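Some structures are shown below for you to check.
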Structure P
Amino acid sequence: MSEPVSYSIHDGIAVVTIDSPPVNAIDQTLRARLKKTFTELRAQAGVKAIVLACAGKTFVAGADIKEFDTGIAEPGYHEVLRLIEDSRVPVVAAVHGTALGGGVEITLACHYRVAHVGARFGLPELSLGIIPGAGGTQRLPRAVALEVALDMMLTGKPMAAGKALEAGLVDSVTEREVLPAAIAFARELVQKGAGPRRTRELSVKGAAAAGELLSATRAKVARTMRNRLAPLALIDAVQAAVELDFDKGLQVESKLSAQLEQATEAKALRHLFYAEREVRKIPGLSPAIAARPIASVGIVGSGTMGGGIAMCCVNAGIPVTLVDAAQQNLERGLATIRKNYQRSVDRGSLRAEQMEQRLALITGSLDYSALTEADLIIEAVFENMALKKEIFARLDAVAKPGAILGTNTSTLDIDEIAAVTHRPQDVIGLHFFSPANVMQLLEVVQAGKTAPDVLVTALELAKRIKKTGVVAKVCYGFIGNRMMDPYGREAERCVLEGATPTEVDSALEQWGMAMGILAVYDMAGVDIGHLTRVARAHSLPKDPSFYRPSALLFDRGWIGQKAGRGYYRYDGAERKRAADPEVIAMLAEEARRLNIPQRKPDAAEIEQRCLYAMINEGALLLQEGIALRASDIDVVYTAGYGFPRYRGGPMFYADTLGLRTVYDGILAFQKTLDPQYWQPAPLLKELALSGSSFAQWQTGQTR
C-alpha cells in the first residue's frame, strides 16, 4: 500500500498528495504524515510554493469518527493545521470531489484554494452532534461572510464550487484537471511575489452587524432545532470568533467541542452513523451470495405508493412498467408523477430534460402480460389481503422464472401472500413509506421461504435507489407499524382521559417527534388504521375503549386531512391543523359513556406512556427475532417515523434513560392504568434487573 501522504518538487513547486482510500479521511496516521511532510518542506530552501492535493475520486471527505470515542491521538488537528498555515511559502489547496468537515478545515488552513468546477464544500458536523472543531468555526467566518458561514455550518448543505467562488471561499474554479490548474495558480503567486495569506489573520467578515445576526440565528435555532445542544454551541463558538482574537476563539471552540463529543446527542448520532451501516449485515447470510440482476421493474397499482415507487426506480435509471386495472387510474397516476417532477424542475433541483428522460422510462399498461419480462414486480395496491392474494396469483402466472415478486404491504402476513404462488422463494416484502419518492426507509421483509439471493437483491436495490433498507421478519406490522400500535394506543387513551389532541401531540413534538401521532393519523387517513384494526379484530383486546377515538371519527366521516376534519380541523387554502371543539366534546362524552376517569394526563405522563409502550414492544420484537438488532429498530424509527435522530432511536433512548427506569415506569403504569397493556417484555425485564442494556444485549455481552 502506498504512503498516505507523499510529495514531489518540480521547479520550486512542491506537490503534497494525500492518498488514503476510499475518501482520504483524516486519521492519526494521516495527520502524522502531514506533520512530517510539512516539517520537511519547511527546511527546504528551494521550495517557493506548495500545492496540497488528493488522489482518488475526492478531496478529504471527513474524519475518522471512531476517534471521538477512543480519543484523538497526537498529533492533533490544531497542531497539523497550524503547521500548514504557518508555512513560510504560499500553500494552495487543489480541491476536487467533495471537501467535507475536516477537509474544508484543511483548505481553510491553506492560504489559497483552487477548485474543480464539480467540487463541493460542506461542514456536516451538526449531523453528528458536534461542531467544526479543527478551527472551522474560527476560520470560516474570516474567509466568507458571517451569514454565509453560519448557514454552511448550521445546514450542513454542501456548497458548489461556483457558489464557493462567489462567497470567497475559493480563489479560482477550473473546468480542467484541478492539480495542473493549482500548480499554475501557485506559479503565478510566486511570479507576483505574493506570500502566504493566513486565514487566521483576516478579520471576521460582517463583524460590525454580528450582534443582530447572531441573536436572530440563535432564536431561529431554538425554534427549529429544538432540544439540540450542538447548534447553540456552534453559535457560541462563532460569537467567540467575532468577539475574541483567533487564539482565544480557538480555545472556546476546543472547549465546546470536547463537551459536545461526549454528550448524549453526539453519542446518539454516532450510534445511528454506525447502525445505518450495520443494517446490511445479515447474520448467516454468506457474502458469496450474489444478487439477481434487476434491469427492469413492474409495478401493480398507480396510486400514491405505486407512483412514488416508480419514481424511485426511474431516478436510478431502472425502466418501469406501471400496471393498473383502469385507464382513468393509470392516467391520473402518470399525471401525478409528471406533476411531482415538474415541482422539482420549478424549484431548480431538476432540469427539464432530466424530467423527460425519467418519464420516458415509465410505460403504462392495463395488461398483466406487460410484466412478463420484468426482473422485479412490486404490488402496491390497497391494504387488503384478498386483493393482494388475487394479484399474486395473477403475477405467478405471467412473471418469468426467477422474477422477484415484492409486496408493499405495511401490515399483512407475507407468508400467506406467498402461499398462493408456486414460487414462495421469490416473494419478499418491500414496505416503502409515503411519499415513497421522498422517504428514506425501506423495510425489507424476509418471509419464511424467501431465498437468500432474493434478500440480497432487495438490499442491493435499496442501496441502488438510495433507500435505507432494514430487514425484518414476518409479523403484523413488521418493525415500524407494530411498534406504532402501542404508541398510538396510549395517545388515544390519553384523549379519552381528558387530554386534548393538541396537548397529546404538543407533548410528543416538544419532546422531539417530527409530528404528533394523532396528527400523523390525520395525515395518513384515520380510515387506514381503523379499517386495518377492523380486519384483525379477532387478535385485538375485547376492550370497548380500544382505539375508540379513531372509530368515532371514522363513523362520522372525519377521516383526516383529505376530509378536512379528523382529530383536528383543516380549513383554508393551507389546511393547517386547528383544534376542533366538537371533537373534544365528542371524546369527553364518549369517556363519560364508558366511565373512563378524567385523569387529564400532563405532558410528562403523555410522553412516558407513549414512549415506554413503544420501547416495550421493541423489546418483544427483539425477543421474537422479528428485528435482528436493537440498532435496526433505531434506524427504522429515525428514518421512517419522525423519531428525533439526536435521541438515537427508541432503543438507544431507552438505554440512555436506563432500562431499570423504563421497567419501573411500566410497573408503575400497571398499577394506575389498565394492566393488560402494561406487561413488561421478558427481555426488558431481564436486562433491567441485571443492570444491562439493549446495546450490551446486541453485542452479546449479556448472553
Structure Q
Amino acid sequence: MEIKKGQKPNRLIYEKSPYLLQHAHNPVDWFPWGEEAFAKAASENKPIFLSIGYSTCHWCHVMERESFEDIEVAELLNEHYVSIKVDREERPDVDHLYMTICQAMTGRGGWPLTAIMTAEKKPFFTGTYFPKQQKHGRIGLMEILSQLNDKWSTEREHVVSVSENIVERTIKQTLIELKGDVNGAILDLAFEGYVSMFDPQNGGFGKAPKFPTSHNLSFLLRYAKLKNNEQALSMVEKTLDMMHRGGLYDHIGQGFSRYSTDDRWLVPHFEKMLYDNALLAITYTEAYQVTGKEKYKTIADQVFNYVLRDMTGVEGGFYCAEDADSEGVEGKFYVWTPEEVIEVLGEEEGELINRIYDITDSGNFEEANIPNLLEETLENYAAMIDIPLDQLQAKVNTSLQKLFVHRETRIHPHKDDKILTSWNGLMIAAFAIAARAFKKSEYADAAERATDFVMRRLRREDGRLLARYRDGESAFLGYVDDYAFMVWALIELYETTFNTTYLQQAIELNDQMVELFWDQEKGGLFFYGHDAEQLFTRNKEVYDGAVPSGNSVAAMNFIRLARMTGDLRLEALFDKQVKACSGSVERYPAGHSIMLIAILHTYEPSREIVVAGAMDDPKLQEMITEIRSKFLPNTVLMINPDGELGVEARKLLPVIADKTTVNGQPAVYICENYACQAPITEMEQLLLML
C-alpha cells in the first residue's frame, strides 16, 4: 500500500533542502542528520537507517515511491530503526565517508546511498538502491530491514564488532600514505592512459555509462599545446563533437545532461547539473581558443544562455540542478514524436527537423525520440540538399526556438534551487574565462554578480565561507571544495576585470583554507575543517571525478597565486601539496587531470605576462584582447595600470612594480622561467611572441 503526500509532515518539513523537503510527507519518521537522531537511537538501543541522496536523483525518486511512501516499510523503519535523511550536496562530508565505506564493502557506489549503523555512526551494512521487495535478482528493502533487525536483536555484540572492524579499515584506507615523488614523465603516462581508454568511434573514455569529465579534456588540450601532440587534440575534438551531437546535449533547450547511458552519447541520464555545464563550458571555450572553430564558441555560448535563462537566481547566484524526471517519468520533458514536431512546425519544416534530428516513428527512447545529430550533421545535410550551411543553420535555429516555446508549456522537471558555494565557483570561473575569450562583457557581469552573491550571502561576519544558501538561509561550514573553487573563480575574475578586490579576496580565502584544512603532519588538505563536526575520520579527496577534487584545484591555485604575487610561501605550499598527493597520482595518473594541470606549471615552461599602461588607452586594450584570444596554458596575466589603480595593484603584485610604460606607450612584458624579455610596444612584435 502506498500513501500519497497528503500525509502529516515529519521533521524534514522544517529543512531548507529540496531533497529533504521531498520526503517531508513520507510516513517514515525521518530525522535530519543531527544529535537528536543519534541520541534517540542510543537511548532506545536502535540502529540508524541512513539514506543519502539529492533532489534530482532518478533512483532516489524511485526508492521513495516504492518504499518511503509505503506504510508497510514505514512501520518497520519506525518501530525498529531511527531513520536519517541526508542531502549529499549539503553534507558532502557525510556522503564521502559513507560512500567510501559502501564502495569498499560492496565494490560499487551510487545514489541513493543506504547505510545501517550504530548510534555511534559506525556502519555494519551499506548499499545503494533497493526495491521494496526482491526483484531482478536484487534483495528487497523489507527483507534487509527484517534480517538486520533480527541480527541486532539476537547478535548485537557481533553486529557492533563488525561495525568496529569496518570503521578501523576505513580509517586505515582514508589515512593511506598518499605521498610520492612525481616527475615530468607522469604527464606522458597520463596521456598514454587516456589513449588506452579512448573510444575512437564515439569519443570519450571507457565504456557505458560515459561521463563528460571535461577536465580530462582540458588536460589533453594543454598536453597537445605544450607537447605539440596532434593525437591529444584529435581525441579532444572527437569527444567534444560527439557529446554535442548526441542526446547528451539538449538541442532544444541547450545545456548538457549528467552522463550518457550508452557508448554513443545518445541516451542521457536527463538530469542537468551546474558543475557539468560549468566545466564543459570551460573546455569548449578552450577548444575554440586552440582551434579557432566557431562551433565550439557557439556551443559554449548556448550553455551560458541556458544557465542565465534557467539556472540563475534573482540575486545572481546559480542553482544546482534540474531533474531527469517530470510527472514521475524519466526524460518525458525532453522527448518528441514526429507527429508532435509536425504539429508545432507544419509539414515541410517539421519533416526537415525530424530528418536532421533523427525523430522517427520507431523512436530511439521508449517509443519516443531524443533529438540528436549522430546520424547526420548539418554540414552533411546542407551539402546533400545544396543549400549554404549558414542558411540551413538559420532555418534550423528558428525551428528549434519554436519547439522550445512549445516545450515550455509542458510540465517542467523539478529544479533544485539551492545555491552551493563550490559549484558557483566553477560557474563563475567559466563565465570569467569565456568573457575574456569571447570579449563578452555580459559574461563578466554574470561572474561578478554571482561572486557578489557568494561574498554577501555565503560568508559569516568573520569571513568563514558557508556551503549552501536557500530560501534566505545560509548554512553548513564550507568544505575544501568551496574554498578551492571560489579561489579559482576569483583568480579568473581578476584576470578578466583586473579588479584587485577579487585578487585580494582570493588571497584571503586561500589563507583561510590553509588554516582550516591543511594537514600539518603529512601535507594536503582535509575535506572538512578542524572547526566542523568531526566524523570518525578526516578524509582527503585527491581523485578528480565528476567534479575536480579540492586538493587538485588548490594546487593549481597555489602555483598561480605564487607566480602572480611572488609569495615564496605559496610556492612551498604547492610543492608540499603535490608531494602529499603524488602517491595517488602515480597509481592512476589519468584520474587526476586537474592535479596534472597544476604539475604542468612545474615541468613545462610557465609564463607571466604583465601589461603596463592607462586602462583607457585603446592600444593597451588591443594588446590585452590579443593576449586573451590565445590559448596560453601555464600563463598568468596581470596589469600595472597608471594612476591610483596601479598603487593598489603593486601592493598585491610586487612583481609588476618595475614593469612600466615605455616612452609613454603601453608595453607588454613576457617573463618565462624567472627571466623577463625586453618590453614589447608594437602589435606585430606581440603577435610574433605569442
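Points to keep in mind about this one:
- Rg and Dmax of the Cα atoms in Å from the coordinates reads 28.4, 92; which among P, Q: P
- The greatest value of distance in nm of label points 7 Å out along Cα→Cβ at positions 132 and 660 among structures P, Q is that of Q.
- Of the structures P, Q, the one that 0.35 was derived from, the read-out being FRET efficiency 1/(1 + (r/R0)^6) of positions 332 and 404 (r between Cβ atoms, R0 = 25 Å, to 0.05): P
- Test item: Cα Rg over 2.2 N^0.38 Å, for residues 236-475 alone calculated as 1.26, pick one of P, Q: P
- Computed 4.4 for distance in nm of label points 7 Å out along Cα→Cβ at positions 244 and 644 - originating structure among P, Q: Q
- A value of 1.17 for Cα Rg over 2.2 N^0.38 Å, for residues 460-515 alone, calculated from one of P, Q, originates in structure Q.
- Origin of the value 4.1, where distance in nm of label points 7 Å out along Cα→Cβ at positions 172 and 492 was derived from one of P, Q: Q
Every number here is computed from the coordinates shown, using simple stated rules; none is lab data. Everything numeric in this text was worked out from a predicted model, so none of it was measured. Cβ atoms are built from the backbone, for glycine too; each structure is taken alone.
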